[in-house]
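Student: Given below, in the form of structure tokens, are the structures.
Laboratory data are not the source of any read-out in this text; all were calculated from the coordinates shown. If you're wondering where the values come from, they're calculated on a predicted model, not measured in any experiment. Cβ atoms are built from the backbone, for glycine too; each structure is taken alone.
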Structure P
Amino acid sequence: MSAPGTGSRFSRLARNLLPVATGVGMILAWYAVCLGLSADHRFLLPSPREVAQAFAEKGPTLWSAALSTGSGAVLGFGMAVFLSFALALFLSLSALIRASFYPYLMVLQMTPIIVIAPILVLWVGPGLGSVTIITFLICFFPMVVNTTQGLISTDRNLVDFFRMCKASKLQEIFLLRVPAALPYFFTGLKIGATLAPIGAIVGDYIAGNSAGGQGGLGFLTIVYSSQFQMGALFATAAVGCLMGFVFVAGVVALSWLALHKWHDSFSRSDT
């Protein structure tokens, strides 16, 4: 008979080891595909070893570019968090307000960034300002929609109880609706966190610059693709992916700090 807790310890160990095993398997499959390519096409897919060499050779350049892109991602994401929360509070006040403004939020989301970017370059100029705004536009919509949905989905019985106790509108919003909407808010933040590095890289690609030799990851993408440096191009993509993991990890940590003591999503172990 197994000791108490043995099953749960094995389950946790498996959850930790399975991603590692999957990653090793994917790298081996990558090597196998590279070996199967003909000599004429081998340059199109660098091996993991060639990507690692590109990391070693281009390390300082990649680090500098990541800092530049990360600055735009952090600024755009932070602006999106603040403004989406403020707008969600406003939209949650009335169904008429939501009906008035939602169509224009959809217009903002559906307008292609490739069309907006040249306008931003003319208005703001190329560089960090345009990259920040592009990141904001890409992150903003899922945040405001999720937070608004959380604010208007508060348990009706609790809302009636607050009103029966003569709570003010501000008390109802900040003591009831905002805490109840936090899971929705952090869901929007997780979506935005995955989009922020993408938005910043896209911004670098179409509206950034390389003043002082400090171009971002999007600028490096242009350079390495034009020079057919496939290993360096894959390394650039990996850095962008790593940046996304850092953003999401930060949001997950904040979510845990805010919710783990009371919300159901943190009150039971996944089995």
Structure Q
Amino acid sequence: MLLAVEVGNTNVKFGLFELTGAAAGTLVHTWRSVTDHRQTADDMAASVDAMLRLNGVARSTIQRVAVASVVPPLYRALTGMAQQYFGCRPAFLSAARQHILPVKTRHAAELGADLIAGAIGAQVKYGAPAIVVQFGTATTFAAVNAESEYVGTAIAPGVEVSVDGLIGRAAKLMSVPLIRPERAIGTDTAASLQSGIIFGFIGQVEYLVERFREELGSRARAIATGGLADLIAPHTQVFHARDERLVLDGLYQWAASAVRTELPA
């Protein structure tokens, strides 16, 4: 099996994939934990081992570990976990280390591993052209053109980051449930905040997706993913699909392509 690890600024998401045989590509289990920059290799291994035992999976079945991380402080812990507990060196995805999607941005080395993994997942599962909107600490928009090339990105503050910043700087505002209100015109503080937050982010997403489509020159399929996608994606018709496992699937596709090149003809 392959252990795919998506490390974001807020959460770490794990996916356990069948790597070979008739079931290759099957996502067997997935789980999530809170990102903690202080974690050691032992801490991370203990967490993974607990989830494996909970799901009845022997640790010895994991033969590869692939990582898409935007948190450099955890690279050492991830490397130690893979080497000490699974007997393998982890493969860290980057734009330069993959050959599935040519990257046509000005500075390809700046491209986050989560962005390229999500783009690979979208291209393989939904085809090109595609627009991947990841709702997390940031809201990111990734563009794949009709030639299956990664051509660029837009990055905006994430929903929770924006809300936390607003509440923290406005003494008279309070935290509210992030749900869609019945009307855009709020008649109290809670409804007014919900309107500005939910309808505001819907508007942002719809505008940027349409601009991306204009610049791509085609009706690219838009796919929503990320931990906060359920806050916005259900309230707009702009998305072709919501796919929570998109980055993990892209990470699997990259890792599996490396395995195929290693297998004897």
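Student: Have a look at P, Q and say which one yields 5.1 for distance in nm of label points 7 Å out along Cα→Cβ at positions 10 and 218, as calculated.
Tutor: Answer by label: P.
Student: Given a computed value of -11000 for helix-only ellipticity at 222 nm (-39500 (n - 2.57) for each DSSP H run of 4 or more, over all residues; to 500), which structure among P, Q does it belong to?
Tutor: Checking each candidate, the match is Q.
Student: Suppose mean count of other Cβ atoms within 10 Å over residues 26-33 works out to 14.9; of P, Q, which structure was it derived from?
Tutor: Q
Student: Tell me which of P, Q gives 11.9 when you compute mean count of other Cβ atoms within 10 Å over residues 154-161.
Tutor: P
Student: Going by distance in nm of label points 7 Å out along Cα→Cβ at positions 18 and 130, which of structures P, Q comes out largest?
Tutor: Biggest value here belongs to P.
Student: Which of P, Q yields 23.2, 78 for Rg and Dmax of the Cα atoms in Å, as computed?
Tutor: The value was obtained from structure P.
Student: Which one of P, Q has distance in nm of label points 7 Å out along Cα→Cβ at positions 42 and 146, as calculated from the coordinates, equal to 4.5?
Tutor: Value 4.5 for distance in nm of label points 7 Å out along Cα→Cβ at positions 42 and 146 corresponds to P out of P, Q.
Student: 12.5 is what came out when mean count of other Cβ atoms within 10 Å over residues 98-105 was calculated for one structure; which of P, Q is it?
Tutor: P
Student: Where is FRET efficiency 1/(1 + (r/R0)^6) of positions 34 and 114 (r between Cβ atoms, R0 = 25 Å, to 0.05) largest, in which of P, Q?
Tutor: Once FRET efficiency 1/(1 + (r/R0)^6) of positions 34 and 114 (r between Cβ atoms, R0 = 25 Å, to 0.05) is tallied for P, Q, the winner is Q.
Student: I've got another one for you. Please state which of the structures P, Q yields 18 when relative contact order in percent (Cα under 8 Å, 6 or more apart) is computed from it.
Tutor: Q
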